[in-house]
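Taken together, the values in this text are just the output of simple stated rules run on the coordinates, not laboratory data. Given the structure is predicted, the values throughout are model-derived calculations rather than measurements. Cβ atoms are built from the backbone, for glycine too; each structure is taken alone.
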Structure P
Amino acid sequence: MSITIAVPKETASGERRVAIVPSVLKQLDKLGVNVRIQRGAGDAAGFPDAEYGESVAWADDAKALNDGADIILRVQPPTAEDAGKLPEEALLLGFMTPHEGDTRIRNLCKRKVTSFALELVPRITRAQSIDALSSQANLAGYKCALLAAHLSPKLFPMLTTAAGTVKPARVVVVGAGVAGLQAIATAKRLGAIVEAYDVRSATREQVESLGGKFIDTGVSADGEGGYARELTDDEKAQQAEVLAQHIAQADAVITTAAIPGRPAPTIIDKATVERMKAGAVIVDMAAETGGNCELTEAGKDVRHGSITIAGPTNIPSMAATHASEMYARNLCNLLALIIKDGEIQLDWDDQVVADSCLTHAGEVRHAPTRERLEGGK
């Protein structure tokens, strides 16, 4: 019997992405699956139903969509209520926010849903094509650089005109992960003078390869798995002192520092904001997890004197078409590890499959999540 993959219309506020786009249907066909999509699922991302052609089936609502589905593909995690209505023993792939949503996770266990959280995909070479965090962060970095240019009262490039020369803007990017590097590259392409900082010293070469100047604070926090470790209080103070000097001279600052499952580290305090140039802009990419700036408010543009602090949320959704295309390919590449010869075959000896699994057979497989749930009993 053929595998049925179901793709719902996202219901989270402001979410415009869709889990499957027309261009990946051929790849799914090679896996020998049937695809069922909820009507209108791709509209907000620029993929009307007609573009999917006749190779997919359609469902008018979530109940009809899930009926008999073997695999559900999502962008955002289901609500706790929706998780409790999923088909028993189905597979669920998407962002699962494993560090929160305990009721949702318990409901997945009750339904014996095997869920794969794309946040948990290991950052190893073999899994790069599945790494949705990176694919979406790329877009976020690009969009945040454009947002900084839009909000700034200054032009980013140097212009020589009959009315005189316009000096290029100075941009500081804090955090040189995937998002930060894309922000550096975009700001540089827009003509700005770009400086960047990351606690991982290994990023210096990457920053400089993009034309940015690396800010050396004397603090290094190289961590495991490609992430930065949390800094000590003394390290934070040293970092803040050096960074504040550079931030005070910047026309725009883009912050991207985040630690998975924890509140974003505060890097720019109120005093530093008050030292900034008149009209300067901060775009805080970490707004959803508390922000890198003390004054950030998620989903708002805050004015503090003449300084604007932007706290955009769900940034990849701002580029919903390309974000969906990249995300859909990430999902298809993960499915290729799960579906063999037209059947679901879960190879727990495969690091990517094992590490990215959140729940299976009524149990939580992700150790930190399991320990948190057990501690909350």
Structure Q
Amino acid sequence: MASHPWFTPEHEQLRDTLRRFVAERVLPSADRWEEEGCTPRAILREMGGLGLLGMRVAEEYGGAGMDTMASVVLAEELARSTYGGFTVTVLVHTDMASPHLRHAGNALQKARYLPAIVRGDIITAVAMTEPDAGSDLAGMRTRARRDGDSWVLNGAKTFITNGVHGDLYIVAAKTGDDSPRNHQVSMFLVDKGTPGLRVARALKKHGWWSSDTAELSFEDCRIPQANLLGEENKGFYALVKNLQNERIVLGAQAVGEAARAIEITLDWVTQRRAFGAPLWSREAIRQRLAMLSARVESLRTFVHATAWRDARGESVVKEVSMIKALGGELVNEVMYDCVQFHGGMGYMRESAIERMSRDARVQAIGGGATEVMLEEVAKRMV
């Protein structure tokens, strides 16, 4: 892929490092991780040692202090591995959970956790979603009440990536009753092993097999008052703010997955023969792949341009919602046709495209369902 002017030499070096790491350390072992149901801690620590988990963290805590473009490079290159579970394990840690600590944590909280997060010694998860409240963040029922010098949490969270094997949970809970719904949520740091916190069950998924996903239970889970993250009753706005970064990253992930799926399929149709000629000789297949490729490249440019603007502090809420809706739908459209063009092999577990099609389905659901994102765009059109 040709470079663009908004990428610096540091970004391009990062891309090269990631591509080598995926080829040498991920691809030889990732099938086993799929069967085991998680990405091993050792590989995450190895990424930490290479500086790949702390690119957005300030240098004083061991990070590289890079910008949104670094997250885009990370997401694209991990997605090209073809293992969505591995990809999301890393991205939840780097760009969906730990950023809450970077943005809202006080000096003591950052000093306590961020260096270990950068090294991969502490893996993070964000606990927002509940059985009765998915995209409706203000509708959550998990509560935190003050009790002396502690907070006591009660409730449940579900679909929590890194929830089984994570070490630090960024938990959203209701702390107010009389104020408007958007002023009732606070964020908390909850360490694994805290009495009252338990993994109620590990969840089996349609895709993303090499990521662990949990349902969490909080039963009189007592944490120190010092574990309040950010301002009391302002957690809703912290969640919404970081969802912008999360959705840019998910858009970049969709680009990486879709582009790699087209490459794999192009290799297949140029070699696979049917009715006396390669499948590539069929006009319908050539033109469909050509159009999909054009649309993926358009989305890539949209993601890069929006991330570049975000890195400069511009408001890109509408554009990010567009990216999330467009990316989630497009990657699934690409996977559908790529499976189709693989024929029977596309339905076999030994085929990368079969796994990729399963992994991609959640792209239109997680991080803001397509329908929710389109409503966010529509609100900003008038």
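What the table shows:
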item: Mean count of other Cβ atoms within 10 Å over residues 16-23 - structure with the largest value, from P, Q; result: P
item: Winner on FRET efficiency 1/(1 + (r/R0)^6) of positions 104 and 176 (r between Cβ atoms, R0 = 25 Å, to 0.05) once structures P, Q are ranked, highest first; result: Q
item: Structure responsible for 0.70, with FRET efficiency 1/(1 + (r/R0)^6) of positions 8 and 32 (r between Cβ atoms, R0 = 25 Å, to 0.05) calculated and labels P, Q on offer; result: P
item: Which of P, Q yields 0.99 [Cα Rg over 2.2 N^0.38 Å, calculated]; result: Q
item: Value -15500, calculated as helix-only ellipticity at 222 nm (-39500 (n - 2.57) for each DSSP H run of 4 or more, over all residues; to 500), assigned to which of P, Q; result: Q
item: For distance in nm of label points 7 Å out along Cα→Cβ at positions 56 and 328 computed as 0.6, the structure of P, Q it came from; result: P
item: Mean count of other Cβ atoms within 10 Å over residues 112-119 derived as 20.2 - corresponding label from P, Q; result: Q
